[in-house]
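Multiple structures are listed underneath, in structure tokens.
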Structure I
Amino acid sequence: MAKFLIIRHGETLWNRENRFQGSADIPLSDKGRAQARRVAVALADKPLDAIYSSPLSRALDTAKAVAAEHSMDIQVMDDLQEINVGEWSGKTWAEIREMWPELEKNWREDPYTSGPPPGGEDYQDFQVRCINALDTIAAQHTDSELVAIVCHGGVIRAVMRELLKLPGQSRGRIYSLNCSITRMRWQAGGEVIIDGFNDACHLED
């Protein structure tokens with residue numbers, strides 16, 4: 001089982017303003033860059049065998065900070081990027097609720113059974129691509145290898161919900177902090193063990 005360190009990217013201004021980002025390429029804020037440096041230092045003594053990242057700059061720049069501590073290349077994987085939220089991108093929940101009240105209500109309650117945001121990605125399709133992306137990575141590594149994967153909060157949430165078989169109504173109950181680390185052991189096509197979730201001790205003063 002390959003050992004995964006799954007890292008959420010550092011903070012962006014849209015994170016701070018509670019705006020939907022989705023697949024929009026929003027860069028790290030000053031705080032986000034500082035968080036990336038902190039997680040990089042925290043992992044500096046870990047024997048990483050590979051680093052993977054979403055192509056979106058907030059994840060890729062976080063991955064670059066980690067990679068710099070190890071003099072390693074980054075493998076960019078498109079399927080690690082955040083869900084495409086279409087016309088919801090850049091909007092707050094209040095704005096979405098005002099413009100699409102019924103859809104917003106349904107999506108909040110259960111994105112599995114709700115329709116996607118206008119022009120956006122179906123949640124079940126998104127979840128499948130996230131699981132498949134991690135399965136693809138695991139298939140390329142041995143049981144002894146340690147792999148860092150930098151992605152997005154939505155990706156981590158979708159994976160956790162599938163692994164734990166949580167109901168759709170649990171969407172808002174799983175949250176990973178910016179630059180937190182989730183630890184898993186992943187057997188391609190087989191068993192997955194969650195060793196730790198949302199570890200952010202390295203961000204504390």
Structure II
Amino acid sequence: MSISKLLALGALCLAGAMADRQCTSNDHSVGTLPYWTAGQAQPCMYAGTFEVSATQQKNNLFYWLFKNTTLGDSTPLVLWLNGGPGASSMFGLFLENGPLRVSKTGPGMDAFKLGLAPGGSWADQADVLYVDQPAGTGFSYYQTSPLTSEADGAKEMLQMLQGFLAMYPEYNKRQFIIAGESYAGKYVPMLGKLVLDYNEQQQMLPPAQ
């Protein structure tokens with residue numbers, strides 16, 4: 001990812017519990033992946049959706065998290081958002097700064113190989129969270145109709161982060177970096193301000209249990 005494409009990058013601090021560098025199992029753990037390259041160890045990763053709602057309907061935002069278990073407890077969490085608007089953040093994962101790459105191995109419809117990015121990735125230096133947003137983008141889906149407000153999209157991202165931190169409390173005290181490209185130059189500052197405002201009011205990003 002060239003610096004010229006990185007239109008927005010912010011650092012925020014999330015308050016809460018201590019870090020856990022183990023690749024623990026939960027309902028969103030990713031096991032084996034099809035077409036995986038033999039001999040390569042799969043990274044520690046999790047994927048799934050979180051239900052959100054900034055309007056009268058319930059939507060679901062898809063995420064894919066890569067956890068680097070070889071780094072220390074101060075490893076930052078990077079949230080990556082592609083722009084568009086409506087571009088899936090899986091572009092970032094598979095084509096730009098992510099740890100996975102797909103390659104064609106022959107002419108057949110099933111001739112693919114999936115493995116680690118040969119040149120390394122951002123996941124070598126941080127834990128990286130890719131999110132398809134707003135609902136209707138990539139693997140994220142809406143209930144009846146797409147959002148028409150960027151402010152509502154940012155609110156749903158904040159709700160997604162609340163659900164994420166409830167499932168992964170080890171990130172509550174990590175440095176949190178929001179990054180993106182292209183139209184994410186609008187998404188990132190809007191979400192960053194929401195996080196800062198929420199932390200000022202609530203003292204912590206996840207809601208009190």
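Each reported figure results from applying straightforward, stated rules to the coordinates on display, with no laboratory input. What you see is a predicted model, and the numbers here were worked out from it, not measured in a lab. Cβ atoms are built from the backbone, for glycine too; each structure is taken alone.
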Ranking I, II by mean count of other Cβ atoms within 10 Å over residues 44-51, the structure that comes out highest: II
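Given a value of -6000 for helix-only ellipticity at 222 nm (-39500 (n - 2.57) for each DSSP H run of 4 or more, over all residues; to 500), point me to the structure among I, II it was derived from. Mind showing how you got there, number by number?
On the way: I: -11000; II: -6000.
Matching structure: II.
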Working back from 20.6 (mean count of other Cβ atoms within 10 Å over residues 76-83, computed), options I, II, answer is structure I
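Check the numbers for distance in nm of label points 7 Å out along Cα→Cβ at positions 116 and 132 across I, II and tell me which is largest. Let's see the in-between values first.
Values: I: 1.3; II: 2.7.
Going through I, II one by one, distance in nm of label points 7 Å out along Cα→Cβ at positions 116 and 132 peaks for structure II.
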